[in-house]
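K.L.:
Once you scroll down, you'll see the structures, which are given as structure tokens.
Read the figures in this text as sums done on the coordinates, not as results from a lab. As the structure is a computational prediction, the values presented were derived from the model and not from experiment. Cβ atoms are built from the backbone, for glycine too; each structure is taken alone.
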Structure 1
Amino acid sequence: MKFTQLPGTLDVEIVQSDEVSMSVDFDRDITGYQIEAPIYVAQVFAQGVGGVSSGTAVGETVTNWTVSVTDAAAGTIALGLTEAQTTLLLPSVSHRWFLRWVDTSGYTRTVLSGSMVSRSP
């Protein structure tokens, strides 16, 4: 027997310094939920080279998605990043992100996670 509670996978690939916007639709009412979606360093490929500062550390949060609930009853949210935020996502660094919510009863759940790949234009 096995119990598994893992987030769904949503890998994201973008062009560095572009604005990014996407919608995510869940199959539940998320009224009153607190939602966070940080992007963090998973691996540094070239420490101190190619614009990567020595302060870039594995596990460090680089930026956070802006989370906007567009229709709480339908479970729809929008995730967005500005040009300034995506500029921080260096192609020489491996990033990951996740979306975690806390429902109205205080139950915390990570519902999505994935890689966050930044490419040069």
Structure 2
Amino acid sequence: MGRQLLLLMIVIIMGGCSNVITEDQLIGDRWVPKSGYKDGEATGEPLCPPFDKGIEFKDEETVYVESGNKDFRYHLRESDDGMEISFYNPNGEIDFLKVFIENDDNLVLLGAGISENHNCYFEREK
């Protein structure tokens, strides 16, 4: 009985440590790029066009992109490598980025594919 209880507690704790990001964690505030991100640390200059002036997630599918002064659609999904976010520009371009939240006030976007050099460390501006 003691082993089963211990196993159950471990499963609950592991489930609580999930790196899954939800739209609710992103919506409501402005996210401003403060630096780049390399080797697990905020460092250097942000490299995240077209998001280099800031973004604001409006709802579960719309993000306002300041530098383009327009709304993009976005979609979060889990992958084998963690969370990914896709941004759908109204002009037809699509950006696929890895995304994680370091804490409630810091968001990281890392490029993948054709955007692999993009890396940006955002701070939440309330």
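K.L.:
Could you tell me which structure in 1, 2 was used to calculate helix-only ellipticity at 222 nm (-39500 (n - 2.57) for each DSSP H run of 4 or more, over all residues; to 500) as -1000?
P.N.:
Only one of 1, 2 returns -1000 for helix-only ellipticity at 222 nm (-39500 (n - 2.57) for each DSSP H run of 4 or more, over all residues; to 500), namely 1.
K.L.:
May I pose another question? So if we calculate distance in nm of label points 7 Å out along Cα→Cβ at positions 39 and 79 for every structure here (1, 2), which label has the highest result?
P.N.:
Across 1, 2, distance in nm of label points 7 Å out along Cα→Cβ at positions 39 and 79 peaks for 2.
K.L.:
Using the calculated result 24 for relative contact order in percent (Cα under 8 Å, 6 or more apart), pick out the matching structure from 1, 2.
P.N.:
The read-out comes from structure 2.
K.L.:
Say we calculate volume of the Cα convex hull per residue in Å³, for residues 31-102 alone for every structure; which of 1, 2 gives the highest result?
P.N.:
Largest one: structure 2.
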